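Below you'll find a set of structures to go through.
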Structure 1
Amino acid sequence: MEKNPWQTLESTPIYDNPWIALTEHQVLNPNGGKGIYGVVHFKNRAIGVLPLDTDGCTYLVGQWRYALNAYSWELPEGGGPFNESPLEAAQRELLEETGLYAQHWQEILRMHLSNSVSDEESIVYLATGLSVGVAAPEETEDLRVWRLPLQDVLEMVLSGEITDSITVAAVLRVALMQGLRVA
């Protein structure tokens, strides 16, 4: 472990809501210069699921992403409260967004999504042994579900058509696990 080269002089809460908190820190940087550092603290984990059926197909969820002002195709994902196990959150998100249940769950990734400005951690699962139930999206979600071959989703990732970080990382990971060609 390296020693932290940053020194915090003062911390000021700037903004707080049920999902995030923003704090501005007065700091001395590694070279001793004064500066500020803003950190976004996330109050939930980011949870992602790559459902994979016996035909080698996965399910994307399409929705308008307000922060991007753009439509986005991505894996089923959402917030997992810290008092809920990551696996339970993944199971809940998969069912809510796609109506799918899975018999088998494998954690495939843990990532920090934007570690230069936030502490947001993501945990991603591969879900197999799928069966169909009834989706129940949250009121803030206007979702479309799209089933397509994992190879097609991989091509969308590689072409830059899919840019969601959880989706990109999970698709690349599972493509390697499945022996798909990643060029």
Structure 2
Amino acid sequence: MLEKFVLFLHKKHGITPNILSYIRIFSAPFLALFISQILLNKNLTLTIITLILYILIVSTNLVKTIFNNSIPKTKNYDHFHEEILGNLSNKVLIIFLLIPFGLNLFTFFIISAELILVFQDLYSPSNKKQKKYIEKTKIILQILLIPILILQIVTNFVPEMIIYTYIIITIIYTYISVYSNYSHYFYFENK
């Protein structure tokens, strides 16, 4: 059902995975501004609107995955370019959305790691830069981190120890991703 809807979007409106990646990139600054306003005012209505927009924008990644499985590999379509753009759009989104939380240890570690991954994505000789499950787990952890932090600031619902544990797990997985990508990058450089 969802695959038919995605193919309809592609055929009728010309939506491609690259357009979805650009949506994530260009919406990141606006979401960051909304998050900044939430942090200043703790407005529940703005929080709900921002979280709904965030879910819609993050869901473009799922739609992009369905596109990649639906568009035949034999068609004249640049899957390599789309994969790099998709990876970069995820990193840009996370970096922008962490900026409103200020420069602290956890934002510094995650943003630094993501900038290293951006460099590696741009200069890696292979489009299969790292194990997919490591990258997907890192993305899921980071994507869930943003609404958890927003809801914690607005509601104080989750105990701080759970928040800190989740942040530490996210940082560890982000650096596992960096290491995996780094070791793969130098493996291909020295080959």
Just checking, which of 1, 2 has the largest value of relative contact order in percent (Cα under 8 Å, 6 or more apart)? 2
Computing volume of the Cα convex hull per residue in Å³, for residues 52-91 alone gives 77 for which of 1, 2? 1
Comparing structures 1, 2 by mean projected area of the Cα convex hull in nm², which one has the largest value? 1
Which one of 1, 2 has helix-only ellipticity at 222 nm (-39500 (n - 2.57) for each DSSP H run of 4 or more, over all residues; to 500), as calculated from the coordinates, equal to -6500? 1
Out of 1, 2, which structure matches -0.35, -0.46, -1.09, -1.26 when log10 I(q)/I(0) by the Debye sum over Cα atoms at q = 0.11, 0.13, 0.24, 0.27 Å⁻¹, for residues 20-99 alone is calculated? 2
If distance in nm of label points 7 Å out along Cα→Cβ at positions 4 and 28 computes to 3.6, which of 1, 2 did it come from? 2
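All of the numbers you see were taken from the coordinates with simple rules; none came from a lab. The model shown is predicted, which means the values in this text are computed figures rather than measured ones. Cβ atoms are built from the backbone, for glycine too; each structure is taken alone.
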